[in-house]
1. For relative contact order in percent (Cα under 8 Å, 6 or more apart), the calculated result is 24, so let me know which of P, Q that is.
2. By the measure distance in nm of label points 7 Å out along Cα→Cβ at positions 55 and 103, tell me the structure among P, Q with the highest figure.
3. Here helix-only ellipticity at 222 nm (-39500 (n - 2.57) for each DSSP H run of 4 or more, over all residues; to 500) was calculated and came to -1000; which of the structures P, Q was it taken from?
4. With distance in nm of label points 7 Å out along Cα→Cβ at positions 7 and 23 derived from the coordinates and found to be 0.8, which of P, Q does the value describe?
5. One of P, Q was used to calculate P(r) over Cα pairs in 10 Å bins from 0, in percent, giving 10, 33, 29, 16, 8, 3, 0; which?
Structure P
Amino acid sequence: MAKPFTGRDAKFLLGTDEVGKTTSFSLNASAGLLETTSLGDSVRTFTPGLQTFTGSAEIIYYKQDDGTNDGSEFLRMLVKTGNSGLSDSDSKTLTLRFTDGSTNKDVTMTAFITGANISASPGEIAKAQISFQATGELTTATI
């Protein structure tokens, strides 16, 4: 019988640590095509170009028993004081994981946080939304 994966099977990891209370994540993979059509050709031709991997995640923003705020590390990667901006040291290892029993199906990458948003509404739980962009090739892709 086929096994559908659900949100219960999914985890979002920063480094090797599961980001607690992640409500959703997404991964978008795309490949650019380079046109190789020559003058006089009657149809367009292409060759593969560069790949890009982007995604997003939504994390419930809450305080742990030790006083730390879950989700705040992602926000701190982009929301900073001063004028230093992003640096190479701001890239992090991210893993999107589906677990099938004892088998993990992972997509792991080094990525930069490219967007961060925290929101709260009356009667709602505060959530942090982040977007990310992979840099370089995927480290693991076992989906």
Structure Q
Amino acid sequence: MKIFLDTSSLIKLYHNEIGTDILDKIFEDNEVGEIFLSDIAKVEFTSAIWKKVRTKDLTSDEATDIINSFCDDYDKYTFIDVNSELLSIARDLVIKYGLKGLRTLDSIQLASIIEVKTGLSFAVTADDLLKSFIKLEEINTN
């Protein structure tokens, strides 16, 4: 089984929070062979973890440990390159869904999902708005 994780779901693998149990169940119930991530997840993940420090959900040491764990796991993931072709797809998606609220980073996530949708079992996101666009693109979600 091949799945795509956006950053909102990826974080739940490294930090116990609301929804972690759902992600854990996905991995328990399915034999996941390949996990796709957009290359922007590297930046989004780091930013989201430091936000948890600012909001006092994590200490700086905990954040550093979590970020290092993610970096150590890079070889477990297949990263989708953010290149000019992918950004063109993202731009087209913003034109298509901008009035419905699709924003820049989510458009890059969605373009990354579209890039690998052939053979993809489903995409996982904790972001309801992004999930709605994934469904509009007729891609299975969690």
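1. Traced to structure P.
2. When distance in nm of label points 7 Å out along Cα→Cβ at positions 55 and 103 is calculated for P, Q, structure P comes out on top.
3. Derived from P, not from the others.
4. Derived from P, not from the others.
5. This figure was derived from P.
Throughout, read-outs are computed from the coordinates displayed, never taken from laboratory work. Computed from a prediction, not measured in an experiment: that's the story for all the values here. Cβ atoms are built from the backbone, for glycine too; each structure is taken alone.
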